[in-house]
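> Please go over the structures that come below.
Please treat every number below as a calculation from the coordinates, not as lab data. Because the structure is a prediction, the values reported are computed rather than measured. Cβ atoms are built from the backbone, for glycine too; each structure is taken alone.
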Structure P
Amino acid sequence: METTTNNILIIGATSGIGYRLWQHYVSEGHNVAVIGRRKEVLDKMQKDFPEQTFPICCDISDLSAINELFRNIPEIFSNIDIAIVCAGVGELNPELDIDTELSTVSVNVQGWTKMVATLYKLFERQQSGQLVALTSIGGLQPTPIAPSYSASKAFQINYIKALQKKSKNIPIIVTEIRPGLVDTRMAKGEGLFWVMPLDKVVPMIINAVSRKKKLQIVTTRWCLINWILRHLV
């Protein structure tokens with residue numbers, strides 16, 4: 001059975017989930033534009049898979065850099081089939097350092113919104129495409145030790161729900177991936193439990209994307225926490 005080759009964007013591709021997704025999609029023969037802040041990592045990714053990897057250095061907290069990114073995209077892909085937004089930051093901030101709070105908002109709300117909304121409008125023009133956004137179970141419950149992180153993830157969850165309603169009658173798929181704790185640099189703090197390995201999380205995300213699911217909570221055990229936070233807390 002012949003497999004369709006897709007043009008895929010991964011925003012936040014230089015570490016963690018984004019990096020593993022890149023590895024999967026290029027190994028399957030897809031063309032992948034990888035967007036991240038660390039140029040040395042992006043260059044190494046292209047060196048490893050030169051035929052299928054298209055690196056773009058971009059910090060999504062810089063709104064002008066996002067404008068430049070989308071000016072360059074047509075030179076790489078004539079159309080985009082799947083865009084996966086993994087970029088984000090999460091810092092513990094029990095002392096409520098203002099700069100830390102604002103830095104989180106700059107990436108997780110301001111930059112994230114510009115990226116997601118621009119991709120959605122691109123797919124509207126194409127009249128096709130799948131927009132995938134990674135949010136967090138942390139967005140369901142305010143977290144005193146990381147106020148801006150939990151608040152920004154709540155924003156993302158509701159924003160994606162709004163786009164899902166907006167796309168109801170047009171040929172655009174909007175998929176939310178809502179992880180619990182995953183073994184990446186984002187998992188910080190003492191006494192963490194149910195920290196899921198990437199080897200278990202990433203295949204579930206790939207499956208949800210391929211099935212064009214509306215929502216995928218990863219992993220299965222975090223579905224219980226998701227339900228408790230939504231209904232009992």
Structure Q
Amino acid sequence: MLTHPSIVLTLRRHHLFSPLPEKIFQDVCTLANLKRLPGHATLMHQGDPADRFFLLISGQVKLHRVTGEGQEHLVEVIRPGQTFAEALLFSQAKAYPVSATALKDSVLVSIEGHHYRKALEDQPQICLAILGTMSLHLHQRLKDIDTLTLANASRRVINFLIQERDTVSGDVVLQVPKRLVASKLGIQPETFSRILHRLIDAGLIEVQRRTIRILCEEQLMTYQAG
């Protein structure tokens with residue numbers, strides 16, 4: 001049961017919970033619980049029964065899959081304020097399609113999925129609104145798939161930099177190690193580093209540890225690897 005006022009407030013402000021009538025929200029909090037996950041600890045494994053979804057309060061969690069060849073593929077990095085595994089509530093999936101592992105010490109709210117879904121069955125307008133927000137997330141996943149299937153390695157890296165840049169400073173601050181960025185882009189870490197060096201040599205970016213500064217966005221977007 002959730003009792004900490006600031007965590008309850010964080011949950012209440014999230015778009016999955018803000019439309020809920022107070023009684024239903026309180027029932028959700030009664031069945032929810034707080035989980036503390038040390039860095040590198042696993043919250044769930046790919047294939048585990050999918051009976052709960054999660055809101056990250058603090059820390060960082062990676063969602064990842066293991067391919068048939070045994071390689072790890074990064075799907076997404078979850079940041080504080082984001083939920084994950086909630087889409088399974090509206091599908092017939094019985095198991096989690098990804099594993100979730102803490103990249104650093106993390107605190108999460110674990111929400112009972114079946115009860116939440118049953119509550120929405122009596123709130124059709126709220127249900128439609130929530131499905132609308134989920135469709136935006138799905139649209140982003142489709143863009144990610146397009147990048148992986150239609151673009152070569154250099155174009156994947158460039159698309160990533162353009163998408164992740166700060167619109168004011170032009171900087172990209174990597175929130176995870178470069179090897180995980182490479183995994184998300186479907187390339188090897190050495191390939192990611194090699195492409196960054198090419199872009200540096202072309203005068204298009206500067207790299208300082210995990211900060212990548214875009215020097216000329218227009219030329220970067222039209223860059224063609226030799």
Structure R
Amino acid sequence: MAVEGSTDDGPSQPGLTRQALAQAALRVLEREGVNGLSMRKVAAELGVKAASLYWHVRNKEELLDLLTDELMADAEAPPREGDWRGQLREYCLRYRRHLLGKRDAAKVVAGRLAPGPHLLRLMEDQLGRLREAGFSDADAAMISYLLGAFVQGFVLQEQGPISASEAMGASRREAATTVGEQLSGLPQDTFPNLVALAGDLTDPSMEARFSFGLERLLDGLAALLDPDVRSEGTPPHE
């Protein structure tokens with residue numbers, strides 16, 4: 001690092017901090033998406049030369065690390081109310097809504113572990129709840145990863161077009177209906193299962209699919225707990 005005031009494009013420029021850089025990157029992401037994000041465009045957003053950014057990040061990958069944490073700045077953990085299952089369910093529901101509410105957020109954060117103040121706050125809270133629920137330290141660490149991967153992966157699938165028709169402007173429901181009609185029209189003697197399940201494969205909403213996957217994931221986590229603790233977080237029927 002150069003000393004303060006060493007160049008016109010150095011860290012002495014007013015407002016050129018890592019936080020300002022991350023916030024500028026977030027604005028570019030919202031406007032142009034992850035494919036349009038570049039060091040040059042972030043520099044222009046800040047009104048500086050691209051070289052100025054290299055005092056804080058060495059390349060776009062480090063910029064994405066900053067952006068990953070900034071995307072979590074306004075994420076809120078659920079209240080500490082109810083049983084462990086209800087709290088983890090609410091965590092995942094909120095995380096999905098959060099990612100869906102920010103352009104290309106899932107593409108930025110999926111698979112990336114870049115601890116910053118915002119992410120650390122959420123991770124500490126979640127791990128504390130898992131340990132308090134009775135999960136072992138090793139299981140708590142694995143669960144924290146698994147929940148994030150499930151939500152991120154689902155949102156990535158959810159935000160990608162299911163076919164060319166959706167990519168060209170059709171709604172997801174219209175695209176799914178078209179696929180369902182194609183499946184139900186297949187030769188039944190060759191594809192009896194696809195024909196029979198055409199509606200089941202294409203009718204459910206993304207909310208229904210997410211809920212089903214989440215509940216089955218929670219069912220599996222319950223098996224890791226002692227029976228007495230497990231029953232506290234298991235709904236009577238779902």
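> Given structures P, Q, R, which gives the highest value for distance in nm of label points 7 Å out along Cα→Cβ at positions 34 and 218? Intermediate values should be presented prior to the final figure.
On the way: P: 1.7; Q: 5.2; R: 2.8.
Largest calculated value belongs to Q.
> Assuming 0.65 is FRET efficiency 1/(1 + (r/R0)^6) of positions 42 and 98 (r between Cβ atoms, R0 = 25 Å, to 0.05) as calculated from a single structure, say which of P, Q, R it is.
Values: P: 0.20; Q: 1.00; R: 0.65.
Computing FRET efficiency 1/(1 + (r/R0)^6) of positions 42 and 98 (r between Cβ atoms, R0 = 25 Å, to 0.05) on every structure in P, Q, R gives 0.65 only for R.
> Once distance in nm of label points 7 Å out along Cα→Cβ at positions 122 and 170 is calculated for every structure in P, Q, R, which label goes with the largest value?
Q
> Further question: From which structure (P, Q, R) was log10 I(q)/I(0) by the Debye sum over Cα atoms at q = 0.12, 0.14, 0.16 Å⁻¹ calculated, if the value obtained is -0.75, -0.96, -1.15?
Traced to structure Q.
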